[in-house]
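Got some structures for you, see below.
Nothing in this text is a laboratory measurement; each read-out follows from the coordinates by a stated rule. Model, not experiment: these values are computed from the prediction. Cβ atoms are built from the backbone, for glycine too; each structure is taken alone.
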Structure 1
Amino acid sequence: MAGKKASAALLLLFFLLAQSAVSNPSQEGERDRAYWLSVLRRIADPVLDALSRSQLKSRMSVETLPGLEERRAVTHLEAFGRLMAGMAPWLELGPDGSDEGKIRQRYIELALKSLANAVNPKSADFMNFVEGSQPLVDAAFLAQALIRAPRQLWDKLNKETQSHLIDALRSTRKIKPSFNNWLLFSAMIEAALLKFDGRWDPMRVDYALKQHEQWYKGDGVYGDGPEFHWDYYNSYVIQPMLVDITRILKDAGQTSEEQFLKVMVRARRYAAIQERLVSPEGTFPPLGRSLAYRFGAFQLLSQMALMHELPEEIQPAQVRCALTAVIRRMTEAPGTFDENGWLRIGFCGHQPSIAEGYISTGSLYLCSAGLLALGLPADDIFWKSPAADWTGKKIWSGQEVKADHALKN
């Protein structure tokens, strides 16, 4: 009952913020931040409430395509690893005396309990890190979460849980990655082992980076393996992981500043492309695989905002407003959540027919990666600036917009 009262109070706060922002443009960013946080909490609550109690496997609603019920064996790590990868920067802000800081303290505690249960072999929710190939993917997203929130998600774990977590990550080495973006999953896990344990395999990282350099197609876009695909894998996986892996290597003295900067130049260009993909109505083209990841398609744009690495021609407020429009359209589409609050398969609402065979309920939690910019503090310019039109909204309303140019190799 206390939890319901707290949720009702929070909803009232969001409503009051929205009302005040109508008359006070300086509070528009505060209203947007409150909305993003409400979305993150709505996505996270079923997963963390269950897993923190070792009840995820018994309580989680699992939707798969007919005949693919075997995905149930991997879906729990999918949900947790992907949720944490998107939630981590916000958690890393840590607790403080503000209302949001107190809320964040609660979620940090839930995340730590969930981590302990996920990697403890004696837990009812001990997760599958070795059976099949899929665990490699989601162990990598969990490793990415640790890299994004080392103070809150690693340093606060007890030694036993840290040991269990390292063992779980290292156990995925038995899984052979496919010759495509999957090479980065192995590399991400090794980058986390480098940072938190020191016993890492440089070859797995070097191979992934060199192959992706060969697969670079130009103008800020990588192939997914040797071939180019019209989809959002440059944002779902490739560029965010390249950014995080090379940053860890640079900080550890294992790669040059030049290599990291090359990755960042390409990432900024792809972020510029992503910003232009958002229509005036807050939609974007439904292209390629894995559309059920919803606004996780904008992970890279949100990550560049988080890192203060947006292209010079793009103002933080226009990214905030563009992403808010997309997140709102997708989150509020009827059928997005089931009656118990779990995400359902779809791009805009419940659309099971768009799912590939590898999609199950856990897969859908990669949408949280579109919320990375919540890791910016509330007083950051991203949130404090008045609302601004994004490029699509500007150009379709007749405003002056500078010409777009490709990134030269």
Structure 2
Amino acid sequence: MNRAVFLDRDGTIARDVHYCRRVEDFEVLPNVPQALRLLNENNFKVVVVTNQSGIARGYFTEQTLEQIHQKMKDELAKHNAWVDAIYYCPHHPDDGCDCRKPKTALFLKAAKELDIDVSHSYVVGDMQLDIDAGKALGCKTILVFNDPPTPITNPQSPDHAADNLLAAAERMVSDLSVTNTVIVPALNEEQGLPVVLEKIFCVIDGDYEVIVVDDGSTDHTPEVASKFPCRIVRHEMNRGKGQALKTGIANARGENIIWLDSDDTYPADKIPDIARALSHDVDLVYASRMAGRDKIPAFNRVGNAIFRLLIRGIYGFEPYDPCTGLCGVKKRHLKAMSLGSKRFAIEPEIAMKAGRMKLKMLDMPIDYRPRIGQAKLNGITVGFEDTLMILRLLLWRPKNGGRDE
């Protein structure tokens, strides 16, 4: 199920114009696009629930309301932000309907249609009726004060207060508790990235966050990523896969860090299995390419075999494939490793240091697939980097002499 933020419109998203009846009078408040983008990136469904009795009073039509809401969507889209749905009550307060806030019919309809868990959701608005509706639903509530504060006389007080929607969004994100962070480093992967992200979001739930680290792409990779509910961190120029992964780790909130390449060569449906293993006393999971190795260029296969023998023999790394691009490691161990790789030697470096740290490891066999898009990996360059890393770490030892507890 999804967690959501149910937002009031007037006074919360938009400037409060008395019975806003013209498209030109509708104005999105400052910082609102940034607030909604933050919620989008952190996997909240953003749902607008608004009372619009101006329809029943004859001040404007439902067609005009649709045009106003389209203007709102267009303004948000300029900042890569969006709302997932809009629900409105067109009735007069005297009509006695079940959909006018603080009644909850529209919220419950949204919860059913969008598969929302209201117990893990928020209601945010600038009026007491928003808070009352949220309390009736069992949601957490936040009162925002964009305009002069609305006096609170009802004992149903909000859980929190904020001076604008961006502050409220930051509060909701800080309250998030995620166990697993999935990192997808990407460089000019506009073809493979949407396939990978689609597969990831089919197998994860609210206990995950997804971070795409765009490593200086010159194609449409950032625009592709922005269509998914993930966090996007950008390098202005290409810094290498190792640097991209380290950027993702530095931004991760989860204790279990899982990463995979953005070219669809690795099965995203293994992510929940890796997460479960990391949550049950396993420190490191490497997904070994046991099947499909014929899809790796012959020169690279030979190099992988040599480095596999060296890394397993010298460093005591247990899984079969220390060069795989689908891995999971507990964050505290990654921090203890003080990773130095800038490019493709990042997985071998982690493997070698994990062996020296005597981490509890799990080998997960997978079927390697042909990549989507053009390969950027040069086998000779990668082999040279891996060789240097093997030599550089010969004298490396963990500071505490073993497994980091």
Worksheet, complete the sentence: Matching 0.30 (FRET efficiency 1/(1 + (r/R0)^6) of positions 381 and 397 (r between Cβ atoms, R0 = 25 Å, to 0.05), computed) against labels 1, 2 points to structure 2
Worksheet item: The value 28, 61, 11, 0 for P(r) over Cα pairs in 20 Å bins from 0, in percent was derived from one model only; which of 1, 2 is it?
Response: 1
Fill in: Identity of the structure behind -10500 (criterion: helix-only ellipticity at 222 nm (-39500 (n - 2.57) for each DSSP H run of 4 or more, over all residues; to 500), calculated), options 1, 2
2
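To which of 1, 2 does the computed value 23 (relative contact order in percent (Cα under 8 Å, 6 or more apart)) belong? Intermediate results must be reported in sequence, preceding the final value.
Working: 1: 23; 2: 13.
It was calculated from structure 1.
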Discussion item. Going by FRET efficiency 1/(1 + (r/R0)^6) of positions 37 and 309 (r between Cβ atoms, R0 = 35 Å, to 0.05), which of structures 1, 2 comes out largest?
Written reply: 1
